[in-house]
Structure 1
Amino acid sequence: MLELLQTLKNELIVIVTAALPLVELKGAIPAGIAMGLGVWESFICSYLGSLLPVPVLLFFFKPIMNYLHKTRFFRGFARWVQRRTSEKSNKVYRYSLLGVFIFVAIPLPTTGVWTGSMIASFMKLRILPSFIAISIGNLVAGLIILFLSYQLI
């Protein structure tokens, strides 16, 4: 078992890195390549890792934010997150799921699966169609980052 973990260490690091907010697959793909993983192996690990938080965010973002709004300690943070998400969702709202897809597909800071999932939840979009739109947008963003990373090798 320990040998298996040692063998998969870099892959697990890339998966966990891709699941982090802000970093996501935009940072995990180049990190995986820098750690010596193959280009496609880095892409697959990053893509799968970045999708891990999506179902959790789609199901629980609104209830968690509602709870945080009620607490004195986290109220300011909850307002900041809601204001930030609201600002982003105003640009996406008109296009619904297509807007979420495009938002996630553009590989810029703060346009990944975390924010896309929060926007979909904030807009009260259905979970399965949102997950599909986010997954495909994330695939497009990952392919763009993969292409850019490959050009820099």
Structure 2
Amino acid sequence: MPDSPNYITPEGFQRLQEEFKRLFHDERPKLVETVAWAAGNGDRSENGDYIYGKKRLREIDKRLKFLRDRIESAKIVDPKEITGSKVVFGATVTICDEEGEERTYQIVGEDEIDPSKNRISWKSPMAKALLGKSEGDEVEVSRPAGKLFAEILKVSY
């Protein structure tokens, strides 16, 4: 079990469940069928279908175990049900840094990170600096490129 909660939005939880179902009900059974067919063709030591199939089957089983563990430990937090002005999990936060550049981030679970959509983990340095703060607060973010100072312009859910 993880040492910290697996916070996740309802959408992220649904994606984990869909991936689990796809792997378990679609991809894995087809692969088992292929491996069984390949095993019946004789010499397995040089049988590419068998060797690749067994390797892929191990990968799928490992991913299924990971997904099952993440689903079972999930603590679903719906941003639509959150009220208040403080930054908490699920918040969408707009900041303005010291160079005047505005950025918007959504604080999500570790399984939902997507830099292209500015979805950051609640465990990231940026999110840790923002959590618990309100509009108008200034934050200091430690990052490899040096400290970043920013002001929170907007918090929404």
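Computing helix-only ellipticity at 222 nm (-39500 (n - 2.57) for each DSSP H run of 4 or more, over all residues; to 500) across structures 1, 2 gives -26000 for structure 1. Tell me which of 1, 2 gives 1.18 when you compute Rg/Rh (Cα atoms, Kirkwood Rh). Traced to structure 2. Comparison across structures 1, 2 (criterion: distance in nm of label points 7 Å out along Cα→Cβ at positions 29 and 125) gives the highest value for 2.
With mean count of other Cβ atoms within 10 Å over residues 21-28 computed over the structures 1, 2, the top value is the one for 1, the highest of the group.
The numbers here are math on the coordinates, done by the rules we state, and not lab data. Values in this document were obtained by computation on a predicted structure and should not be read as measured data. Cβ atoms are built from the backbone, for glycine too; each structure is taken alone.
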